[in-house]
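Visitor: Have a look at these structures, which come just after this line.
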Structure P
Amino acid sequence: MKKSDIHFQVELDENSLPKAIRWDASDKEGEGLESTKSISLNVWDNLNHSTLRIDLWTEEMSVAEMKRFYIDILGGMAQTILNSTGDEFMSEEMKDLCDRLVRHVNEENSKK
């Protein structure tokens, strides 16, 4: 059986806020740690039937990037739910939400 390792390294400042985030995976292209501004990790808790979440970002991540990051996450989840369950309704609802959020962000940016 093939195994893949994913590794996150988070450097914290004096207030325990992420200063730098780096990641590596045994299956990723390229060697060594890569920097990122944000990670969002979700894990299903079998015992409590709920989702455990870890969301981290550095101060270098702009608000615009954060919004784009979460819209991209939602879009990816829409495709995953379609692929894994075949639930077209749920997938389309999530995609529609992404479209509304993109319009919202674009309108917000045009006012600046």
Structure Q
Amino acid sequence: MHYFIASNEHGEAVGFCQLSFRHDYVPGSSTSPTAYMEGIYVIESERHRGVASRLVDAASTFAARHGCIELASDTELENEDSQRFHEKIGFKEVERVVTYMKKLSHEK
């Protein structure tokens, strides 16, 4: 796992991006490994100032230097802010998923 940290002018962390290289199936990907943005977060007071875009740019550059030609990511279906952000910086939606869970225990 690789981490990219954004700092403000006082050296305080204001955001991060977490990147991995996935060798398993990644929806929409045609190559392996695929760089995968596992998480990105910017504190509320620093949002809409380009911090997240710069973090993604840094992660993208790192991934390209390590031989990746695709960057993938995901977000929750109800997280429309994240979906708008992804689309704004050039991501294209490739799949929507509903995940299910079933308990295997026979306990009631």
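Visitor: Which structure, out of P, Q, was distance in nm of label points 7 Å out along Cα→Cβ at positions 11 and 27 derived from, given a value of 4.3? All intermediate terms of the calculation are to be shown ahead of the outcome.
Guide: Working: P: 2.9; Q: 4.3.
Derived from Q, not from the others.
Visitor: When mean count of other Cβ atoms within 10 Å over residues 35-42 is calculated, the result is 13.8; to which of the structures P, Q does this value belong? Can you show the working numbers first?
Guide: Working: P: 13.8; Q: 19.1.
Only structure P yields this read-out.
Visitor: Could you figure out which one of P, Q the value 16.6 for Kirkwood radius over Cα pairs in Å was computed from? Present the calculation step by step, with values, prior to reporting the outcome.
Guide: Working: P: 16.6; Q: 15.5.
The correct label is P.
Visitor: Which one of P, Q has distance in nm of label points 7 Å out along Cα→Cβ at positions 43 and 83, as calculated from the coordinates, equal to 3.0? Each step should come with its number before you reach the end.
Guide: Details: P: 2.2; Q: 3.0.
The value was obtained from structure Q.
Visitor: Using distance in nm of label points 7 Å out along Cα→Cβ at positions 67 and 99 for the comparison, can you identify which of P, Q gives the largest number? Let's see the in-between values first.
Guide: Numbers: P: 1.9; Q: 2.9.
Largest one: structure Q.
Visitor: Computing volume of the Cα convex hull per residue in Å³, for residues 3-58 alone gives 100 for which of P, Q?
Guide: On the way: P: 100; Q: 87.
This value belongs to structure P.
Visitor: I've got another one for you. When helix-only ellipticity at 222 nm (-39500 (n - 2.57) for each DSSP H run of 4 or more, over all residues; to 500) is calculated, the result is -7000; to which of the structures P, Q does this value belong? Walk me through the intermediate numbers first.
Guide: Details: P: -14500; Q: -7000.
Derived from the structure labelled Q.
Visitor: Starting from the value 23: which structure in P, Q was relative contact order in percent (Cα under 8 Å, 6 or more apart) calculated from? Don't skip to the end; give the middle numbers.
Guide: Values: P: 15; Q: 23.
Only one of P, Q returns 23 for relative contact order in percent (Cα under 8 Å, 6 or more apart), namely Q.
Visitor: Tell me which of P, Q gives 3.2 when you compute distance in nm of label points 7 Å out along Cα→Cβ at positions 19 and 51. Please list the in-between numbers first.
Guide: Details: P: 3.2; Q: 1.9.
Of the structures listed, the value fits P.
Bear in mind these aren't lab numbers, they're just calculated from the coordinates by the rules spelled out. Model, not experiment: these values are computed from the prediction. Cβ atoms are built from the backbone, for glycine too; each structure is taken alone.
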